[in-house]
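Colleague: Listed next: structures, encoded as structure tokens.
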Structure 1
Amino acid sequence: MGVVETIKGTWTYIAAIVFIAISGGLCLGDVIDLSGRSVKLPLATFSARAEFTFRYLTLGVLSVLCTIFLVIFQRVTTGTVNPLAGQEDKVQKQANILQNSFEQFIISAFAQLCMVSFIGEKYTLRVIPWVNFCFIIGRFFFVIGYPSKRAFGVFLSLIPNVGMVGVCVYKFVEHLFFDSIDV
């Protein structure tokens, strides 16, 4: 990889971090409210926060469903309806997008459910909608940039997932060994 490609990759990563930092700061600071009418729901229990999370996971499910339709459309338009006919190279791009989107969705869904077991109502209302909107925006940029310009979309999905898992690991260790302070 040349210097130019390295610089472009670095700027893509920086752009994703800036987007996440600004949008996350605005959402966590309660400047932008993505929770909609949900603020009227009491989210004092884990089951209520999990229900809230499942509602926002609708965006991720929609994203995965759209990529499934993308694979179906490619199969129908290229005549590769039979996956055993030896023409999988015609749908490889769409299949790769679907596989990555599904993997990211599973990680995101479980990370969100783990997260709401550790955080309270205030942060659930701010974090969960933001993570799901980052996910759907990230998947959009991943699809339109695939294969060579997918990094921005990958980072928009991956960085919030890594952040949530990091918080969950921290809170889990805190739960095991220290007096837990609820967030």
Structure 2
Amino acid sequence: MAKRKGEMISMMPEINNMVRFVYKASSQNLLGIRNILLTKTRGTATLNSFFLGYFPKQLKMEIARNGSLIAAESGMTLSYGLANAQDRGSMFIGPGVQVYEGMVVGVSTREKDIEINVCKAKQLTNNRSAGEGVSVQLKPPIALSLEQALDFINDDEVLEVTPLNLRIRKRYLSSLQRRLMERKIRDS
């Protein structure tokens, strides 16, 4: 909770070897904490929150996160393109999903954003080789909840919420616009 700028108010022992922690923290910094706590405690943690009032704006938490995997072109995702992208990080989408340029399709294993072509099809040739007909094994995509998606986005990303989907995309969709804005921010 220190990374999330939470102030510990009390820590009390409870029955069954449990401990109750009471923190005071801003709602903005609590986004995503429920899933993290449940994962780390294997479902044994209980999290309750309530509104204390309005306070001066607190510092936003600075949590380092890896870069995004960004769709380089619009189209339908294909297994071949996703298999190549899987080597660079974890995916948020599976095959057969409509994507557009600038859409975040996964999280990278590196710090920087990486543009990838998830719509890439396997090249068809008349030449045959051994092992060519091997099927592609894809890891299941990570399904983000609304809270996880809000916790995930950076300042240069926005969240699109529709009745059927949650999509994260870059604020500037085209690669050229993103590079121009990065240069403009770096120079100022």
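Each value in this text was obtained by applying a stated rule to the coordinates, not by laboratory testing. From a predicted model like this one, the values you see are computed outputs, not experimental measurements. Cβ atoms are built from the backbone, for glycine too; each structure is taken alone.
Colleague: Match the computed value 2.3 of distance in nm of label points 7 Å out along Cα→Cβ at positions 27 and 155 to one of the structures 1, 2, and report its label.
Modeller: The structure behind it is 2.
Colleague: To continue, here is another question. Going by relative contact order in percent (Cα under 8 Å, 6 or more apart), which of structures 1, 2 comes out largest?
Modeller: 1
Colleague: Out of 1, 2, which has the highest value for distance in nm of label points 7 Å out along Cα→Cβ at positions 35 and 147?
Modeller: 1
Colleague: Out of 1, 2, which structure matches 15.4 when mean count of other Cβ atoms within 10 Å over residues 43-50 is calculated?
Modeller: Going label by label, the one that fits is 1.
Colleague: Given a value of 1.23 for Rg/Rh (Cα atoms, Kirkwood Rh), for residues 83-138 alone, point me to the structure among 1, 2 it was derived from.
Modeller: The value was obtained from structure 1.
Colleague: Suppose you compute FRET efficiency 1/(1 + (r/R0)^6) of positions 19 and 123 (r between Cβ atoms, R0 = 41 Å, to 0.05) for every structure in 1, 2: which one lands on 0.10?
Modeller: Of the structures listed, the value fits 2.
Colleague: Could I ask something else about it? Can you tell which of 1, 2 yields 12.4 when mean count of other Cβ atoms within 10 Å over residues 75-82 is derived from it?
Modeller: Going through each structure in turn, the value belongs to 1.
Colleague: I have -5500 for helix-only ellipticity at 222 nm (-39500 (n - 2.57) for each DSSP H run of 4 or more, over all residues; to 500), calculated from one of the structures 1, 2. Which structure is it?
Modeller: 2
Colleague: Any idea which of 1, 2 comes out highest on distance in nm of label points 7 Å out along Cα→Cβ at positions 11 and 91?
Modeller: The maximum falls on structure 2.
Colleague: Something else: I have 157 for volume of the Cα convex hull per residue in Å³, calculated from one of the structures 1, 2. Which structure is it?
Modeller: Working through the options, I get structure 1.
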